[in-house]
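What follows is a set of structures for review.
Derivation of every value follows stated rules applied to the coordinates shown; laboratory data play no part. What you see is a predicted model, and the numbers here were worked out from it, not measured in a lab. Cβ atoms are built from the backbone, for glycine too; each structure is taken alone.
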Structure P
Amino acid sequence: MTVPLSIRQDGRMASDAQQGVVFPADAEGRRSTSDVGRAVVADALREVDATGAAAAQRETNWRSGYLTHVRRLVEAGLGSPDDAVAIARGGLDGLRARMRVAGPGGEVTLEEWQGDASESLEGVEVVGNGEPVRELVLPYRGQRLRGAEIQRQVDEWISTGVVEPTVADAVDAVLAHPDWLRLEGHTVAVLGAGSEMGPLPSLMRWGARVAAVDLDRQEIWQRVLHVAKGGAGRLVAPVRRGSEGALDESAGVDLLREAPSLRSWLAEQPGTLVVGNYVYADGATNTRLSVAVDSLTTALQADRDDVALAYLATPTDVFAVPKDAVEFSTHAYENRSGRAKTLGRPLRALSGGRLLTRQYVAGSDPGVNDSLVPQQGPNYALAKRVHRWRATVARHDGALVSMNVAPPTRTRSVVKNRALAAAYAGAHRFGVEVFDPSTSNVLMAALLVHDLHTGGGPSHPQPWQDEAYAAAHGGLWRAPYAPRSALGLAAVLGYGAARG
């Protein structure tokens with residue numbers, strides 16, 4: 001179980017009671033997330049953009065100033081594919097060199113940790129009682145869409161700018177090959193099995209084999225096992241060898257402390273191993289988890305030559321976007337209603353140009369979509385950046401990678417944040433659709449299935465184009481306004497609905 005962290009007002013974390021993957025301690029024993037964030041972004045940029053690296057290293061207020069530097073990570077990688085890969089490698093190497101693992105005997109490096117499997121795990125299999133769902137069924141606003149109904153809905157999303165047009169290509173392929181859904185010959189390791197955004201419910205319905213990984217908390221495993229028993233697949237859960245008692249009481253591991261033991265267990269799973277990262281935690285623990293999972297991922301890649309990687313990219317990040325997305329947004333801005341233009345002028349004037357600004361410079365190719373949300377903070381941004389960096393490097397090195405941009409979704413982690421919940425409730429007024437978890441879950445699981453059966457999807461010249469393929473961003477890329485320039489107004493307009 002993760003021990004809560006003590007966060008000081010200066011952004012430094014107290015070092016007491018931390019176990020497992022931790023931020024490095026300075027000479028006074030303090031663990032600063034800001035120091036690591038600055039240094040890792042500088043590491044990532046140094047080879048390609050020395051000026052940007054120096055600027056990140058000099059940033060004195062990382063907790064608010066990180067936004068500029070995260071954007072620069074994307075912009076600096078647009079020159080060539082080699083630049084993007086160099087940034088990803090530099091960031092991953094810098095983080096890996098800095099992070100430590102704390103245990104009873106002191107602190108060790110991540111490499112030393114992965115060679116120390118202190119717990120022996122075994123799998124307990126649960127076979128679902130249901131009949132497999134042999135076609136793609138998409139829940140959407142109280143309906144269950146099939147076949148042509150799904151295609152019409154995807155076409156509607158495309159016409160309103162909610163998803164990239166290539167989503168239709170991927171979904172059409174899955175509709176044409178319903179036998180893909182079962183993922184015959186694969187074991188999907190769902191790290192974060194209880195996650196609302198994870199693919200577990202869909203995979204169980206379709207009859208897949210899943211190695212489910214989550215914390216050893218009974219309430220999590222009761223939900224996971226309920227899904228497994230009601231589905232048609234096979235779920236195998238890790239338990240400590242010799243454990244007794246009901247499965248919901250004995251299953252589970254803590255990735256922050258026990259990833260090496262999990263490595264040994266996952267390495268023995270049959271079929272092609274898909275390592276799916278769906279873990280999430282609040283604050284600095286999210287970054288620690290991303291590092292733990294990344295360490296596990298690279299260790300499994302060293303153990304086996306058939307490891308595929310799967311991630312969901314958050315839409316509230318910075319992305320390079322294709323020319324047609326820029327043109328869509330530009331057209332929407334230039335043709336906004338007279339009322340919107342009338343209201344927009346005084347708002348921009350009063351805010352010093354910060355509110356309701358156009359999203360892109362007309363004609364940009366590619367454009368840069370900056371949907372970072374300050375309330376989510378630099379630790380969240382770094383945790384999600386680790387996923388994208390690893391996907392870029394792994395794909396470049398020849399691994400099969402499924403990494404798809406997921407839509408804004410009303411998950412528990414979002415709606416418990418009052419500001420984000422309010423912004424999501426008002427987002428539709430600015431061309432953004434926020435999805436229900438049930439819709440996001442199935443759509444993103446279908447895109448995963450597509451990728452696993454098509455070698456990771458089409459190959460593109462630039463890493464940013466791989467990220468843009470089949471992106472279901474909810475409209476953030478194609479909205480008329482720069483997202484942060486509309487976020488505050490969306491929150492004001494959505495506050496009443498969110499509170500209700």
Structure Q
Amino acid sequence: MTALTVSTTLAAALPADCIVIGVAKGPRGPVLTPGAAGVAEAFDGTLAELLGTLGVTGAAGEAVKLPAPAGVRTGLLLAVGLGDAVDNDDGYDAEALRRAAGVAARSVAGAGVVALALPAETAEAVEAVATGGLLGAYAFTTYRTSDHAPAPVRELAIVADRAGRPDAEAAVRRAGVLGHELNRARDLVNTPANDLYPESFAALVESAGREQGLTVEVLDERALTAGGFGGILGVGQGSSRPPRLVRLAHAHPEATASLAFVGKGITYDSGGISLKPVGANEIMKRDMSGAAAVFAAVLASARLGLRINVTGWLALAENMPSGSAVRPGDVLRMYGGRTVEVLNTDAEGRLVLADALVRAGDERPDAIVDVATLTAAMRYGLGNQLFGVMSNDDAFRDRVLSAADHEGERAWPMPLPTELRGSLNSRVADIANYGERMGGGLVAGLFLQEFVPAGVPWAHLDIAGPAFHEGEPYGYTPNGGTGCAVRTLVRLAEDTATGGHDGS
């Protein structure tokens with residue numbers, strides 16, 4: 001795990017393996033950003049001109065290595081692009097800083113100590129740099145048997161102003177907790193399904209949860225049967241690996257607000273009897289990304305000591321085809337007694353979530369948020385970098401969107417059109433699990449809404465697009481699991497702890 005430290009020493013005087021400076025796009029060429037002053041002096045004021053000669057523009061994503069001159073206590077400089085230069089008092093956008101720091105950490109993988117001398121003039125900017133650097137340094141190497149890739153940076157030193165050191169240290173601490181837990185979620189998403197299945201996932205939650213003093217309860221297949229959790233049991237009955245429902249709770253003695261987070265945890269999704277075609281199932285280990293995000297968010301809330309009660313519900317099952325698998329046309333009796341006709345066994349996430357939503361509602365939290373890689377339709381509508389947010393309460397939806405925006409996660413409000421609800425009507429049960437194909441992501445949200453307790457603000461986050469990145473890394477986003485929604489959930493918990501809990 002990459003370590004984070006704070007330094008108030010001028011970048012040029014730091015004994016580091018590499019110093020990272022920021023470059024922005026100016027009207028007449030690249031512009032050095034605050035933080036690079038001492039380094040620029042070592043070049044006798046010619047550094048910006050030199051970078052321009054090398055073709056550097058300052059565009060976001062650029063990274064150029066330079067040998068350091070005399071007077072700088074390192075042999076290597078790295079100039080990273082921040083995009084358009086700013087000339088106002090607000091400074092650089094936090095997301096631009098995160099992405100630049102992520103590019104930097106990835107570009108110098110294998111280094112020991114790297115000083116990030118980016119424009120971090122406020123605590124928020126310091127946190128953005130630290131978070132981006134830690135997330136950019138991430139690498140999943142568990143299954144590698146050779147040293148073909150360099151190890152992550154050992155230490156990132158965030159260069160900050162001496163006067164603001166206490167605030168900077170607090171900001172780096174939050175970044176460290178958030179980054180560590182988000183990277184834990186990435187590890188889970190990247191772990192193949194032969195090693196991560198409901199029972200092993202639940203065991204990991206028990207171990208990590210108890211390390212942090214959290215309450216952990218695991219319902220196995222016998223307890224699920226006794227409790228009437230027909231949705232989770234139905235999805236999991238085709239697998240040799242039985243399902244689990246995990247409750248993970250952070251309780252603060254001074255809390256006056258409570259949130260419940262519910263995560264879809266399909267450790268592998270074959271589609272069941274409604275089998276996915278070749279080309280659609282190779283990354284289906286990712287279908288537990290929602291549960292991973294919830295797990296990480298509750299752990300982070302505990303480690304940050306948030307004055308709020310946060311409960312995570314992880315609905316874990318493996319959706320497999322076999323002689324015992326649920327069939328299209330079967331009817332399941334869900335937790336709470338409602339019946340669901342299964343028309344498509346590949347619409348399984350909503351079944352496990354429905355059980356967990358009702359169970360979470362039993363505890364009457366102030367609000368509920370579910371997180372799931374739920375529908376391909378959401379990817380078709382929003383692409384692979386945005387997640388959709390649906391809610392039964394406009395004010396609560398806006399709070400979720402605000403939390404996402406603050407953390408640099410791209411979210412978009414989506415409706416719950418009442419005219420689509422009729423497509424979920426069943427001739428034999430209370431509701432069907434599949435309806436109108438056009439607008440399928442919205443139909444899925446309408447299905448889930450049926451299982452939310454009346455009067456409880458609820459939001460549904462469909463993270464099907466950004467939860468798993470199949471392309472080349474960019475910014476602080478790696479190939480594979482991204483840890484999407486962790487930051488949004490933690491920020492929502494922080495905001496709720498400090499701003500009331502009436503769901504408005």
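Here is how the numbers come out for the structure above:
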read-out	value
Which entry (P, Q) yields the derived value 13.7 for mean projected area of the Cα convex hull in nm², for residues 177-448 alone	Q
Per FRET efficiency 1/(1 + (r/R0)^6) of positions 169 and 337 (r between Cβ atoms, R0 = 41 Å, to 0.05), the highest-valued of structures P, Q	P
Test item: relative contact order in percent (Cα under 8 Å, 6 or more apart) calculated as 18, pick one of P, Q	P
Test item: distance in nm of label points 7 Å out along Cα→Cβ at positions 153 and 233 calculated as 2.0, pick one of P, Q	P
Source structure (of P, Q) for FRET efficiency 1/(1 + (r/R0)^6) of positions 265 and 353 (r between Cβ atoms, R0 = 35 Å, to 0.05), computed value 0.05	P
For mean count of other Cβ atoms within 10 Å over residues 113-120 computed as 27.9, the structure of P, Q it came from	Q
Value 34, 29, 21, calculated as semi-axes √(5λ) of the Cα gyration tensor in Å, assigned to which of P, Q	P
Computed -10500 for helix-only ellipticity at 222 nm (-39500 (n - 2.57) for each DSSP H run of 4 or more, over all residues; to 500) - originating structure among P, Q	Q
